[in-house]
1. Using relative contact order in percent (Cα under 8 Å, 6 or more apart) as the calculated read-out, with 12 as its value, let me know the right label among P, Q.
2. Determine which structure produced the value 0.05 for FRET efficiency 1/(1 + (r/R0)^6) of positions 16 and 128 (r between Cβ atoms, R0 = 25 Å, to 0.05), calculated from the coordinates; the candidates are P, Q.
3. With helix-only ellipticity at 222 nm (-39500 (n - 2.57) for each DSSP H run of 4 or more, over all residues; to 500) coming out at -20500, pick the structure among P, Q it was computed from.
4. Computing percent of Cα pairs over 28 Å apart for each of P, Q, which one ends up highest?
5. Which one of P, Q has P(r) over Cα pairs in 5 Å bins from 0, in percent, for residues 8-111 alone, as calculated from the coordinates, equal to 2, 12, 20, 22, 17, 12, 9, 4, 1, 0?
6. On distance in nm of label points 7 Å out along Cα→Cβ at positions 48 and 72, which of the structures labelled P, Q is highest?
7. To test your reading of the models, identify which of P, Q gives 1.00 for FRET efficiency 1/(1 + (r/R0)^6) of positions 56 and 152 (r between Cβ atoms, R0 = 35 Å, to 0.05) when calculated.
Structure P
Amino acid sequence: MPDPESSPLMDTAAVRRALARMAREIVEINQGIDNLVIMGIRRRGDALAALLGQEIERAEGRAPAIGAIDITLYRDDLAAIGPVPVIGETELPPEGLDGRTVVLVDDVLYTGRTVRAALNELMDWGRPARVLLCVLADRDGREIPVQADIVGRRVDVPAGWRVEVLVPSLDSRLAVELVATEEET
């Protein structure tokens, strides 16, 4: 029986179709995969970056450089997380970021604060020639003027709901759902 406090937006097939389209857009914008780096924002953006890398490899015959970025120490709400934040590892490609096109991948674009933190960290690691933002779900509610270059799906989210992206490595399935927030349940 479906959970009355969640509503499916994209099933596995829909997410895979969106990722395939997004991978083609990345390659088209970059005019190939030379000097391309796909950097996923931990925890779900890095899983999506890996899936995008697989799609690009399938289409182009070789994989782009893939990395992951942990923004924990760059968050503007670090004090709210608690006294001992859990910090993940940032993994850069061996060639670095300088002079390359970096595609920053996140699951949901909402306030823009995660992207701001990721951009700050990226610039501490190098000077990319260009940074593109790629998100699976783009919803309303910006607090910082940020927009995605590549979007899987734009979502209108009613008050009291949030968008949740599920990835196999963390959730045992691939999907996007609308989920009621605690206040509304």
Structure Q
Amino acid sequence: MTPIPADTTRDFVEAWGAMGALWGINRSVARVHALLMATEGPLSLEEIAERLQISKGNASMSLRELRTFGVVRQVEAPGDRRDFYVTEPDVWTMFFRILKERKRREFDPALEAVHRLVDQPGARGEVLGRLRQMADLLTTVEGVVNRFLKDPASSRAALAFVAGLPFDPTRKKKR
């Protein structure tokens, strides 16, 4: 198998890093993830830092974040004492893990805060009306996301349907 050309990998890493930053993901975290996605086989901390031209500390913190999301795991290489890292091979699994973690970290606290605000005395009239609408909207979104996360296979099919794309759950993953 021919490896992906270095300039193509570099372009992907930079594009993924820029997109991640726009979505509120640390740029280095997104770049490390992109490098692992575009690399065949595991990479060591040192290789990641060198290829991305970042410090080992930055690479280590990025890997820790990606492991928390459940999209990167640590592996061992026989005869080598260093730690190596690989990405989750299934991008749909990766997507659902990231969505679940971001919901827990970002969405759930916002929903809780708006509900607390609606329940507090003091908001009246138009302000209370807007806050109640926001609480209703976020509660509805929470229900959709929870159902989406509950059954990833059905959710993939629903996304394909909404996008007007064919979905074949029996299709083998490309390796």
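1. The structure behind it is Q.
2. This figure was derived from Q.
3. The read-out comes from structure Q.
4. On the way: P: 23; Q: 41.
Of structures P, Q, the maximum of percent of Cα pairs over 28 Å apart occurs in Q.
5. P
6. Sorting by distance in nm of label points 7 Å out along Cα→Cβ at positions 48 and 72 in descending order puts P first.
7. Numbers: P: 1.00; Q: 0.50.
Derived from the structure labelled P.
Read-outs throughout are calculated quantities, based only on the coordinates presented, and are distinct from any laboratory measurement. In this text the structure is predicted, and so the values were computed from the model without any measurement. Cβ atoms are built from the backbone, for glycine too; each structure is taken alone.
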